[in-house]
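Take a look at these structures.
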Structure 1
Amino acid sequence: MQADTEMLRAFARSMDDSAQRIATHDVSSPFADAEGAARGTSIPEVNRRALDTAMKGFENLALRLAEIGRLAKGAGENYDVSEHDFRAQLSAMDVPR
């Protein structure tokens, strides 16, 4: 495919911005509010595990978006990129799942 290099660079910046916002987003407030709920039950432990899971999900999403941004930036620096190569790069992203 003929790459619109400016569009790819803009897309890369958008992915980088989104990754940064997600990576720095504080998801802990609702979990902190519920921390003391129902003492003597399993709810506090479930709450802590849910917070860990939410934080890991946000972290993985941020890493994935940053990697997509990196790939788009690299593609934007080339004039001609095959769709197959770009898809292969996206599929091969080394991001924790």
Structure 2
Amino acid sequence: MLIFSVFKTLTDQQVIVELKNDISITGVLKSVDQFLNIRLDNISVQDEARHPHMMAVKNCFIRGSVVRYVQLPAEHVDTQLLEDATRRGASFSWSPSRLTRS
């Protein structure tokens, strides 16, 4: 749930969402849920020539399962928190018989 928490702190910030069908959408993050479904306002498509049907759209809901990447504003992300959480996660290793600490 760490990633969900990071996204929740970034509401009202501009993000770029790249979808699995190669559409990149820039917009203001309005909400995100536990499934990482995203709602964006004031959107624009990076390659309008390839996706002219998206030019009239001003807000959208993106299902979390179709997202490839989300580019976040670096100045608003607590990288120390993410690094610490990654280290804690890496310190646990799975053994078939039990969970062991390495």
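A short reminder: the numbers here are calculations on the coordinates, not readings from a lab. Computed from a predicted model, the values in this text were never measured in an experiment. Cβ atoms are built from the backbone, for glycine too; each structure is taken alone.
If relative contact order in percent (Cα under 8 Å, 6 or more apart) computes to 24, which of 1, 2 did it come from?
Derived from 2, not from the others.
Check the numbers for distance in nm of label points 7 Å out along Cα→Cβ at positions 71 and 87 across 1, 2 and tell me which is largest.
Comparing 1, 2 by distance in nm of label points 7 Å out along Cα→Cβ at positions 71 and 87, the maximum is at 2.
Looking at structures 1, 2, which one was helix-only ellipticity at 222 nm (-39500 (n - 2.57) for each DSSP H run of 4 or more, over all residues; to 500) calculated from, given that it came out as -6000?
Working through the options, I get structure 2.
Which one of 1, 2 has Rg/Rh (Cα atoms, Kirkwood Rh), as calculated from the coordinates, equal to 1.21?
Answer by label: 1.
Out of 1, 2, which has the highest value for mean count of other Cβ atoms within 10 Å over residues 31-38?
2
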